[in-house]
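J.: Below, each structure is written out as structure tokens.
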Structure 1
Amino acid sequence: MTSEPSATPEHEIFRETVRKFVQDEMVPRARDFDRAGRIDKKLFETMGGLGLLGLRYDPEYGGAGLDWSYSSILHEELGRSDNAGATLAVSVHTEMATPSLAQFGSDELKREFLSPAIAGKTVSAIAVTEPDAGSDVAAIKTRAVRDGDDWVINGSKIYITNAANADWLCLLAVTDPEAGYGGFSQIVVPTDTPGVRVDLLDKIGLWGSDTGQFFFDDVRVPVAHTIGEPGRGFQQQMMQFQHERLVVCISEIATAEHLWEYTREWCQQRMLFGKPLSKMQNTQFKMADLWTQLTAARELNRACVRALVEGRDATDLITMAKIFCCRVACEVASQCFQLQGGAAFMRDSPAGRAFVDTRIGTVGGGSEETMLHYLAKQLGF
């Protein structure tokens, strides 16, 4: 991805740091992560040592105190790692499971769970989706009932990334079934707590990340593990979703852009009817059209980041980005797959992997239909 026009020398130095990490630590081990079905937890420690896991968080807890412009660089470069599964595992930790804790958690809770997460000593996961509740978050059924100074949790969560690696969950549960949207709470649940069980799931893609279903059977955790005030969990989760959706957009477009570059080189070398495939007008038109879409998507992402850096509400922009960028990523993957023909159908093909992996963007973190429903309401329909 080309640099943001307002990028400073500090941004460029940071980009080089991340790029070197990706090239040294992620790219050579991509297939190892795939075979293992998860990334090595030591990768989190390496990232923590480089200061990459708490970019926007308070330095008091080990964060860097930076803004979203640095987070966007991090996830652009991770998106170019040729392993969307490993990229997802990291982004869940940095942008999906820890933001609420960093913003709303008590000092004690942040020192116990956020600081080790920023250092890469522990791995986190976000536990919201259930077998009967995904984009409709208000339909979740997992209950946390207060018993003295403890919550007693029963229920299940599914499609949880970092399921095997996670040391703790940012779990959304119903704590007051009569209170509507004011009846949910976010709770930190260590995964080694008695009554917590996880079964790993077998995915069609994103092989480098571990995904599973959690079961909670009379799981007892202190009420002090509540993130923010009890009853504010739904609102906090909606805010946390904005981080998730934007990082999905940034990562997917970076992945698609990297694939476009790979495909351009492939077409320049692939001979067909006596000349390079890149000299065919059909190829040229397809690639030009895809680059136009990528450029538009990139600029929409940048608009989202600028809004956040300036302290403006970016909800509508992020919603539009989630719709548009994920569509573009899927289209780029599909067309690059087509241009590469049978080679793309091989398991290790970047085009084949992206064809499957980019699809998660249209359903994860709020489906495309859910985003359209929200945006339509904002537009007065």
Structure 2
Amino acid sequence: MNDWTDGYFEAHLALLKTLAAIPAPSHHEDERAAFIKDWLDRAGAPGAYIDEAKNVVLPWGCGGRNGITVYMAHTDVVFPDLTPLPVREEDGILYAPGVGDDTANAAALLTVIRRLLDLGRTPAQPVLFVFNSCEEGLGNLKGVRQIMKDWAGRIKEVISFDCTMPGGIVCRAVGSERWRVTVRTRGGHSFSDFGAPSAIHRLALLIARLYEQALPDWDDQHTTYNAGVIRGGTTVNSIAQEAEMLYEYRSDDKKALAMMRQQFFGLLADAQTAAGSDASFSRDLLGERPCGDAVDPAAARALWDRCARAVRSVTGASVFPRSGSTDANLPLSLGIPALTFGLYDGAGEHTREEWLRIDSLKPGLQLAFTLVSEHFR
């Protein structure tokens, strides 16, 4: 492995610790975005800006040119904290909520940019660096949607740095739809109005039916569903007037995703029919991630080969395809080749006990630099 990382590593680790402490819930990435923009300005990266979706964008050699390669890492984390997140180093492990997903990958991309600036490299092909918002949860891919809109028709391929070090490279998009279902009834007192319709009861009946539904049964697809949050009622001695749930279904197959929507709508209509005038059901679409669409096989293969070659050369790991729900969903749905993989080794993503191995950061830096530097002279 090239030992250039040694000279950057102390500053890189300090950058990661600083960035990991900055709170960044989806839709509230302002502080991280401002930090990254200021860091790029001080590093001498020309032309960085923050767009209306709170993405930090650095075009390099893109002026008037198409065929742009996008390298991106998202800035948001799943935690709602608006105060600094706890960061702790112990026995070669770095602990922090969101330290890996996706802070380590964003920090690696920043250090690679610094390395290119220090070397005085200039792009032979146009490159767009993006530190994007709203990848997680109900962020609904707002950040990458903005990039695809603003740079429409000019992007050749997308590499999203997310999650842990390969093996696996996400090349197939898992689409999803997230819904809020609300049930309303007249409710009443649990004793004197006993027998009056309960919103909780009606919602529970619907959930039970959803969990009995058939899944797509054809090969080469994986489809799931989940009722993830349930709320309702006011107190133990009140018949609930209102109850709601958050419900999602996912699939890496466009046809299967459409089937799940049809079944969901049908079961919701059945629940309303069964309730009659005792209850009303409503649905609100909270988030939608598309599956992939037709991508030119030769272009997709070329991107895969380049990334797989870099992964093997740096890590020695065997490379295999994975399905996933990432920022790559959007470009893949538009027919743009896109892949997702990570630049660190760790575990505990989406928990407050998330951690990474500090010694895994060096090969991650080298992997990112190997790929990005191919576009520079």
Structure 3
Amino acid sequence: MGTMESRGESGEPFSVILPTLNEGDNIVPMIETLSQLYPGSNIIVVDDNSQDGTPQKARELAAHGLHVTVIDRDPKDRGLSASIFDGILASKTASFVVMDSDFQHPPERAGDLVAQLDQNYDMVVGVREDFSKLSTGRKMASWGANTMAATYLRYKKQPSTSDNMSGFFAGRTEMCQSIIKENMKRFERRGFKALFDILKFLPDGANVAEVEFRFSERRSGTSKLSSTIVISIMKQCGIWGKTLAAITSFFLTNMFGRYMAALILGLIITYGVLNLTDTVWTEELTFTVLLAMLISLGYLVVANRLLFTVGRKDGIIRGMKLVFSGLSGFLVSLYVFYYVFDDISEAQMFALFTGFLIGFAWDSFGLNLKN
């Protein structure tokens, strides 16, 4: 693809907005690549308080004559979406492209997005043609988040795409600047999906196109994706989404909330199994079941919190930590039972194990979601 064609049919330069956070190993090759592909276009690096010299490296390239602008963001206003919004507001060209600087978004396709804007489209979204390079967890999270966003956009009768979570998109600068200025207070600035926020407020009659691209592996650094993105997207879905986000955040990512949810689920299952086995309830049995669950699940939540703040948190080690906390927590529960009862029936053992297993599963799920 030649330089003029890669700029779009108009041949006008555009802005490339790169939101960065600790991309010191990627920023130089990315800026150099973009400068070679699109000479004359302005590269806007919006840095969210990197600690690895990312903005300094970008400024060094600007000092050597490359068209690079660096924006240092307010530490009190951190957020990927906020960085993107600031970059769009700083753009002085008729069109812009937002992309990551880790080469997962191919720089050679940026011009293709702008070329579509020349075909009377107002926004163009880069859509991943396959998700094979994503882990299973990220695929599920991406599918769930995109489905949630698409449902909300249909409800609001706004344009939707097959990848509303994309971080690779282009737009008409003046239109998007107006959207941002008019709706800034309604945006999730600390969120991660600026495209979704902009799509929610596109003017009537706005046209959106898609351009497929192959999702590449990061050249360097680590992915910043975390489960908080899903909760952030919930917050972007109106008042009901904010309510659901608050509930989800408390019962799944807050330690006390996970404890309460695990305890309630464990007790419901335990009492349910005991009732199914026609167990005769006594005051002592009720007290002991409650005490065993209270102590064992309390131990479980605290143990998981401590275990996952030290050492490795991945692969086999992670699984071993979960198995250890689960087994030791169940032994604590059994000890409480035997401390009160001289004997324990099979029904009580099964009920206790089932209830604790449900509580353990909930706490483990919440812990994994948080991490």
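No lab work stands behind these numbers, since they all come straight from the coordinates. Predicted model only: the values in this text are computed from it and were never measured. Cβ atoms are built from the backbone, for glycine too; each structure is taken alone.
J.: Work out mean count of other Cβ atoms within 10 Å over residues 44-51 for each of structures 1, 2, 3, then name the structure with the largest result.
T.: 3
J.: 1, 2, 3: which one has helix-only ellipticity at 222 nm (-39500 (n - 2.57) for each DSSP H run of 4 or more, over all residues; to 500), as calculated, at -17500?
T.: Label of the originating structure: 3.
J.: If we compute distance in nm of label points 7 Å out along Cα→Cβ at positions 12 and 340 for structures 1, 2, 3, which one ends up with the highest value?
T.: 3
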